[in-house]
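Throughout, read-outs are computed from the coordinates displayed, never taken from laboratory work. Keep in mind that what you see is a predicted model, and the values were worked out from it rather than measured. Cβ atoms are built from the backbone, for glycine too; each structure is taken alone.
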Structure 1
Amino acid sequence: MSILITGGLGFIGSHAVLEFSKKEEVVIVDDLSNAELTTLNHLRTLTAKNISFYQIDIKDKTKLKKVFEKHAFSGIIHFAGYKAVEESVLNPLKYYENNIQTTINLANLALEYQVEKFIFSSSATVYGDQKTPFKETTPLKETANPYGETKKINERILTDLAAVNDNFNVVLLRYFNPIGADKSGLIGERPKGVPNNLMPYLTQTAKGLRKKLFIYGNDYPTVDGTGMRDYIHVTDLAIGHLKAYQYNFKGVEIFNLGTGKATSVLELVAAFERQNKINIPYQIKPRRAGDVAISYADVSKAEKLLKFKTQLSIDEMVKDAWNFEKNLPK
């Protein structure tokens, strides 16, 4: 039996492949829309395994079904999806069509081929703009952007499906802001085009690929006016997925994956400069649509039930992110 990891060559997915490959046989499906094929070579090197890979857009159910026909899966880890908050505000239909249809296709095939475990890559954005820290029991409110709304809709689809199918069990992982990279420096966050996330824009600025870092908003009610987020090392996050998969669950379980601490944008930039001895030029710009002031997790449930507690600090996150970026060819 194998585990299917969708979006397995992306930033978070590739790190999950590393962790799962230590315990399980992994099959990757990725359409390479926001990933590089070289990542597969690095994963095969790091794991010393000839990991199976299929370049498929999982909106194409016919092609995806052929993968299910070829492999017997004990579980699905679903990362694939568009993830840029600002882009989702500007192009909502793209996000609703892709992010929801891919989940429906996977869920249908999971039922057809009797795959009992489904781990869904959700997000803290489902909580919307509310008082923090967020608990798993926090009532979900209207999200601030279409990206977050697709996560919330997918959670509902999978929850409803599990309610009427005893052998379909779901873990919804609401994680916060993953940054960093594998210690090897071989895999990390490598967006195509202009980065939508803070850390790759910061590292590309440090490398001289961008003239300056743009910081959106310095008038939030926070320690320094910039937005505050719960940054989690991507390796810790990947380990959280493995622990969730290994957890003995039935029906639907929800877990926050974060550190339980909030760091501002300017604090993160300062940590990067301090640890890597690089000055980062930046410019303050107006707030972006869809952003909230503060977001961080209550992580007590994951600590208690999954025995999951993050190990890597902000300093390690910024060092590892830069170690990956500086070794990429320009």
Structure 2
Amino acid sequence: MSFKDVIDQKETVNILKEELKDDRINHAYLFYGKEGLGKKTLAIEFARALLCNEIENDSCNVCNNCRRVEHGNHPDLKIIEGNEKTKNLKIEQIREMQKEIAYKPYESEHKIYIIDGAENMTTQAANSLLKTLEEPPSYAIIILISEELNKLLPTVISRCQNLRFSNISREKMYEFLDRHNVKEEKRDLIIGLARGSIGKAKELYKNDEFLNKRNKIYDFLKEIHNVTKVDIFSEVNEWVDLLKEDFPLFDLLSVWYRDIIIYKRGNKKQLVNSDYEDTILKKVDKYNLNELLTIIDLIETHEGYIDRNAFKDLTLQVLLLKIKEKRL
């Protein structure tokens, strides 16, 4: 890869290329934006361009340094990530980085550290990192990657050059899925659900059972006011299994009710679930706008509960019962 292979982040790429050209590299960067926008990809490409021996202001992909970056074994580049389960970045990881960063680069002019999921640093880890950000070695470059800027210490943010990643355009998403031979009927749905995230689009088009699982969820939702509590408890057991697979359950729930709002406002061309248009039309008169907005808020709230380790089955049961009974 090289900078030209980064999808639809032209402004950010141009900033980095100009800094490479003018030889005014900052000691710390913060790449931020939602999941799946190419933050880690660009961080690695920036590191590759810094370490490449053959091409200025970009990477050649064939020199020894480029190939070692590709294979994750360049001695002057290290990626620091959180625990696979908890995602936490601990102070021990930052302290290890600080020990290593004190030594000059092995082979290059720069020593580069990419901290992925920087918002998951413990308070102790973030405070420890501050010391390095305040007085970094001249050869050190630290790139923080974050999805949630509000979870980072303001003092950490202020010591980095902040580069915001934008949603991928619909046109670029379409081109990407077309290159991977995704069928048109599935392509439009994926673009709608991915909401500008190329990473999310990749997950969805690789999931062969995605449409079948989505259809089963929507077939349940369209009858939710007629189902029994026993039906809800039985459905929830299957939904819990979907969450274990990282299936975009809450995205699908939100989009279902957003589509009803869109149709209610006469914008049917913007429907994500266009293949369910007839069903959505029937739902338009069953809700007023405030009820729909409240349901979407309920979905987001209960997703937050699960993110904070609430019991998945109980949380989903409560959510569906509230939607069924419209206790809004």
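FRET efficiency 1/(1 + (r/R0)^6) of positions 124 and 228 (r between Cβ atoms, R0 = 35 Å, to 0.05) was computed and gave 1.00; which structure, 1, 2, did it come from? Value 1.00 for FRET efficiency 1/(1 + (r/R0)^6) of positions 124 and 228 (r between Cβ atoms, R0 = 35 Å, to 0.05) corresponds to 1 out of 1, 2.
Here the criterion is mean count of other Cβ atoms within 10 Å over residues 108-115, and among 1, 2 the highest value is seen for 2. Ranked by distance in nm of label points 7 Å out along Cα→Cβ at positions 148 and 188, structures 1, 2 are topped by 2, which has the highest value. For the structures shown (1, 2), volume of the Cα convex hull per residue in Å³ is largest in 2. A value of 18.2 was derived for mean count of other Cβ atoms within 10 Å over residues 76-83; which structure in 1, 2 was it taken from? Value 18.2 for mean count of other Cβ atoms within 10 Å over residues 76-83 corresponds to 2 out of 1, 2. When helix-only ellipticity at 222 nm (-39500 (n - 2.57) for each DSSP H run of 4 or more, over all residues; to 500) is computed for each of 1, 2, the one that comes out at -16500 is 2.
Hey, mean count of other Cβ atoms within 10 Å over residues 180-187 derived from one of 1, 2 reads 20.5; which structure? Write down the numbers at each step before the final one.
Working: 1: 20.5; 2: 13.0.
Only structure 1 yields this read-out.
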